[in-house]
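What follows draws every value from the coordinates through simple rules; no lab data is involved. In this text the structure is predicted, and so the values were computed from the model without any measurement. Cβ atoms are built from the backbone, for glycine too; each structure is taken alone.
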Structure P
Amino acid sequence: MAKRPFVAGNWKMHGTRAELGQVTHVSIETETIPEVLVALCVPATLITRAVSASPGFLIGAQDVHHEAKGAFTGSVSVKMVKDAGAKLTIVGHSERREMLGETDAQVRAKAELAIDEGLKTILCVGESDKVRETGQALNVVAQQLEASLPDRVTAPIHLSIAYEPIWAIGTGKVPSTGDIGAMHGRIRQVLEQRYGDGAASIRILYGGSVKGSNAKEIFAIDGVDGALVGGASLEADDFMPIVHAAAAGVKA
């Protein structure tokens, strides 16, 4: 990995005040691993507490609304998560696209709002098993990315892309190293077409059943600049081996 790798955990709908010790554990251990940028994206209810429990550590939100404000009961805006202390947000996660019907246009709007507020932004794209079986995965993900990318001059300095094969999330299945490399290469092409030389600063993360046992192999793939980690990020003892694997890849 040529860039400083980025390993971000997504707690999804898990975590209460009782689990803040896991955040503290990760934040303390990562102080001695400067080779890797590490973050945890926690539920909105925990953002402020997590920031307090881990000063200086990168805490993120899991989502924001695609409008800046308004009559959207139960939703959380970019300004709200920033006010709570978040320095990062995920947008376009496959679970929101698939389960809640979020569109590329909405994901793009979220990314633009987040970038305008100076938040680091992880924009997710990925294909279903059905799409993969048709042999059109590269084209479908490229089209999804093109429609979701923010049209901002400053986008590259804030943006990371997470490739999530939907069929691999939480299933234990992982695409072949060749498939991952090919997809990351295609994503890089789209970024270069949109942002030119600025695309060089954008990390492309892999997300989909990343664990300590397979992280080394994944990080060795050309074009993989880090990982978006789901279930394995809930416990520090499961998450930190992934961070250490990323660090080892830098030193290799």
Structure Q
Amino acid sequence: MISILIPTMGTREKELKRLIQSLENQTYKDFEVVIVSQGNHDMVEACFNNVSFSYKHIKSSTKGASVARNIGLKEIKGDIFALSDDDCWYVEDSLEFVYNYFTENNGDILCCQYYDPEKEKYPKEYPKKPLKDFSKMQILKKAAIEIFVNAKNVKDYTVGFDERFGVGTGYNSGEENMYLMDLKKLGYKLDYYPKVVAYHNVREKDYLDEKSFIAKGPVFKRLFGTYMGIIMYTAFTAKKSRQIDNCSKLYFKGIKEYFKCKL
């Protein structure tokens, strides 16, 4: 069985219904949904009226995507689980593909692709060929909705998400990358396959607001450690300098947060 773990603030009724419909349309039917809502619980519950699949709805008063995922990780029953979002939706054969991949390859963790069918574009340039046990640098490019974990192999999957990071926290990104990095450091292998499994809207431009840019300092420190992290953050700033207003000022704010953040 596959478990689909969905955190939601309960503010995206239309998108959540779209996600649910895409799950109803799956060619592979042996799955469950674990949804953790952090607001508008009654609306979330109503969205699951009359679904054909099994689900568990957990109501939480604590905010943050990482918190919600950690709550959900303790409840999943599947041998495989997906890290979903309430505003994505799935290709009809996605779960079938993932099940077959793990059955044939017995891998630990699989990352795939997502695509915006409305804008007809990918969020980034994906590798064209499959990758076995890809590098730490590749981890930086992964999004939660691309990730599937073989819980039979990855016994440490409940290592969980760093709750200081992610949507709803002071540092609003990077939690899925840290989760992958922590598992890789524990010796688990991360594979990539060039298959679109999910749909999600893509921004018109590679835009970072001020909060997100500053948060990259602590994100790089958490991912790569105190010394390599500052090198990575400095290189990141240099790369983005032509795209971000007041880049130097934001960089030093990020450095301030960098040293405040404890490993």
Structure R
Amino acid sequence: MNDDQLLRYSRHILLDEIGIEGQEKLLSSHVLMVGAGGLGSPVALYLGSAGVGRITVVDHDRVDATNLQRQIAHTLARIDQFKAASVAQSIAAINPDVNVMTITERADDALLDKLVQEADLVLDCTDNFATRHAINRACVQHRKPLVSGAAIRFDGQIAVYDPRDALSPCYACVFPESEWLEDTRCATMGVFAPLVGIVGSVQAAEALKLLCNVGQPLTGRLLMLDGRSMSWNEMQLARNPACTVCGGH
């Protein structure tokens, strides 16, 4: 690290659990973030400000006026821009040293297969089950840790699925893929604005912990938030040996 970086990241370096070695791990890390909306906004800002060296942002959607109620990485001036490009501008405004690659295509199986194997860690910041399952399949295939978050109305949840851990379930173990499973979207159900900030911030914290090998990650645990009472509950998750995605791994 140079002198400017030592100053910029000094508050991380002062932490015994991170220090210079941990900060250098962040600087050399490559993270894949799928989704640049409500969850992706705080994730991108915190990972960028923390000094994650490379961030690949995938989102084919554009900024809309209805997004600005909660998607804090975007601005009024960027309406109609691709969200991935808008997030890249916001990261650059905080930390221009971060190398951000933007992909404005839909995250399908072929694209995820390529991108996941190049990353150290993946963050699912999407809002639909089809993409979540596609991300999970790629993470299991390439043995990459997945930090997953979701938020709707006043309810949020976060979990870490780590294929490197023999006891860790994958996303499909907990939420099996089904044609009967319907997506609940904030466009029709609504979402409490700060909720996505809380969930996204926890996702960013879990990602940084995993990259630095600090503390105990949420592997095998589902953390659930009721924003009405601001109460947290935790559920232990077990691997499903009959899982069609990770059962044979």
Parent structure of the calculated result 0.8, given that distance in nm of label points 7 Å out along Cα→Cβ at positions 21 and 213 is the read-out and P, Q, R the choices:
R
Match the computed value 1.8 of distance in nm of label points 7 Å out along Cα→Cβ at positions 29 and 237 to one of the structures P, Q, R, and report its label.
R
Structure (P, Q, R) behind the derived value 4.6 of distance in nm of label points 7 Å out along Cα→Cβ at positions 77 and 125:
Q
